[in-house]
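Listed below are the structures to be examined.
Nothing in this text is a laboratory measurement; each read-out follows from the coordinates by a stated rule. Bear in mind that the values here come from a model prediction, so they are computed numbers and not experimental data. Cβ atoms are built from the backbone, for glycine too; each structure is taken alone.
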Structure P
Amino acid sequence: MEKTTRHSRTSGKSEAAAASAMSDHLDSRTAATEVAHMLRDRLNGTAADLLLVFGSYHHRAGLAAASRIIGETLGTATILGGTAESVIADDEEREGRAGLCALSLSMPGAVVRAFHIGPGEQDLPLSDREAMRERIGWRQDTRAVIAVADPFTTPPDVLEKVASCCPSDHRAIPICGGFASGASQPGQNALIHGTSVSAHGLAGATISGAIDVDFVVSQGCRPIGPTFVVTRSDQNIIHEVGGRNVLQAIHELAENLNERERELLSKGLLIGVVIDEYKDRFGRSDFLIRNVVGIDRKRQAIAVNDFLRRGQTVQFHVRDATTADEDLHLLLDAQQLKDRPLAALLFTCNGRGSKLFDEPNHDAGVLRQRLGSVPLAGFFAAGEIGPIGNRSFVHGHTASVALFRDKPANQS
């Protein structure tokens, strides 16, 4: 399968183009050859400025060779990719089956720089903004960073340091991406960055110049009960909310739920943490969703997969397919006011797909329905990366989307 979009620039001298393709062949080299030929035919020989290549765990050992085959066929300047539990292309989410997909972007006037940040690197002072800017290739007109990270070895502060490395008079760099999900233990993921492959850390591509990148981050979880203020916590352990024992608060909340909400609660409890405490009211997009990873009845406390401090506002949430569908559609409404995208990248949670929705290919299908048949690729992630407001976060249960639109070189 493959889709192509071409946009002519105002000057008529050059045009941006994109194409996506996927192969289900189990042999990595054969799959790469099939994908490369499809992309080349659809692009009519147009060289790619950025090539995104994602492979299911079946292609872990051969992903580097596959990326090289596709890159050499297309004459690609920069390659970024990684392994995943499942991959996505166009309107197909190929869950649990072998798949190698790629998205090729030709963006005249744009500048793309691949980079890699490994764990425990001694040569990179992450507190040094200037060094980080040099490392990732930041420019005055940097639009975004696309990132693929290993969940076992990515230093926890790297995303924040990358996003905030720009000078103080510039906005933080939006980061969109996902954590590789193709391995069950450290050392088994493959991250492609340029001509190199790594099993650890974070691989990224910095995109600057004459290109627009928009983001859609749909968390799609349903709030239940009232908001609470954390009144006693210790790192990722919450003891009290609203001056009461947290387990007592959850028990009282559950008693007041309707039958449908209790059914959703039985499938797992989540907690939303308010991003901006200065708001008077909080809606769906105001919470950063985190997992409740444990309940300690002896200590009368819960553990979450983030550090919380006293005074933060929280609200409990549950996973809900209806809310997730509504939220994605709602966020895509704003994109209808803009030109059709050149291409889309989708990083969706490995807990979504058929594990959440009654129908297959939900997230990819909604994007195609609302945006048209734009070239699309991506993967099911072990954690999604996307911006909300002025900050980029690691999310769970989320669909994080980057949308590329052509911009004439003479536009700021």
Structure Q
Amino acid sequence: MYPSGFPLQFTFVKAAACVVASFAAIGTQLLAAEAVPTGSTTVAYVYVSYAPAGASSNKITGFAAAANGALTALSGSPYLANVSAMAVNGSYLFGSEMSGNWVSSFSIHSNGSLHWVNSTNVQTPDETGCVYPSGISLDHSGSTLYRMQFTGGLCDHSHYQSFMIDKLSGKLHFIGKSADIFLFDSPLSFSGSNRFAYGSQCINFEGSPLDTFTGYIRHTGGLLDVAGISAPDPTPQDSSHFYCRAWTAADPTSHLAVTFTDTNFDDPFNSSATQLGVYTIQPTGNLTTTSTWSNMPATDVGYTTGLAMSRNGRLLAVSGMGGLQVFFFNGASPITHDTGLLTTDPINSIFWDHNHHLYALSNSTGKLYVFTVVGSTVTAAPGSPHIISSPAGLIVQPLTDSDGDWDHD
């Protein structure tokens, strides 16, 4: 369980005028920009943490993804691992254990199977009295792991712990921690330069909306700390409102996609649909924007739950309690519409591989979707959606690269 009053984002379901009923219909409306990949070569490993029916602890189920997006169970799957959030760096899978005390390391074998190698007590070097399972993330090099730690007498503050990853053993070694901030700003998005990271949530703080947008600097050696960056909001159409930021996703160069929800302090529970804007990351980490209320596209996914940038920085996926949608990302220029809703199921986690596949996990319906997204053509992969019992977390380890040249991860 998270602390009482854990953040709630102030975005709300927008009634869609039309829901796309089939992927065939999508394909007839949109033009393909690239060839759809085919073949049986494994292009990614996909891991889902879940709670088996009647079990007292979680497991991880793993899949090999073929070039057409079809999933095949990995050898030995499912794996014993009482974890929720996960991260991968090519050699290891790291899982945040449900107890909140440990992060476990699993070696990823050449066939994608997992083998537990060790666990690190993440509370020992940084005891705060606030022990909860937390999200974890890696920098682009995969050499440093970051974990949000709850702090404060009411567990209403947080900071990021930095851990160096031992390449030979997968063991985590504590480097240090960032300065505390009030409330929470996860997950993090690292800039293409790997020097800065950004996070935000739109918090329901005592009945009023609060934007927790924070920028971090990654020092030599991997330590992450609060950077005190400048990140001006666009001006809403109604100057008495403000934009509440909640999710971020960086492209391979110097741009950051951000969700903006036009919020009225006097009526925050009736906000309009979330819009998508862009920041340009300056060499200092400061952010600038040309986004305005009139050039930021609105989403159809309702209460937003995440953003995911494709490896080449050309496509931006948006998930929400009302479904999943893809937009064209255009660097510093305004984001533009690509698809309608690909599903209306609530989507909690989204990831891309490097071969045009978008993976989307719906915790409430127990479904793992796989879509092939090539330009403006979207098709459901064979066998999608896949049924998984009480899923908790999703992570994707790409193996091959056909859609970009971002070589940090």
Completion exercise
Re distance in nm of label points 7 Å out along Cα→Cβ at positions 134 and 214: value 3.8 computed from one entry in P, Q; matching entry is structure P
Completion exercise
Working back from -500 (helix-only ellipticity at 222 nm (-39500 (n - 2.57) for each DSSP H run of 4 or more, over all residues; to 500), computed), options P, Q, answer is structure Q
Handout entry: Origin of the value 20, where relative contact order in percent (Cα under 8 Å, 6 or more apart) was derived from one of P, Q
Key = P
Problem - Value 54, 52, 43, calculated as Cα extents along the principal axes in Å, assigned to which of P, Q - result: Q
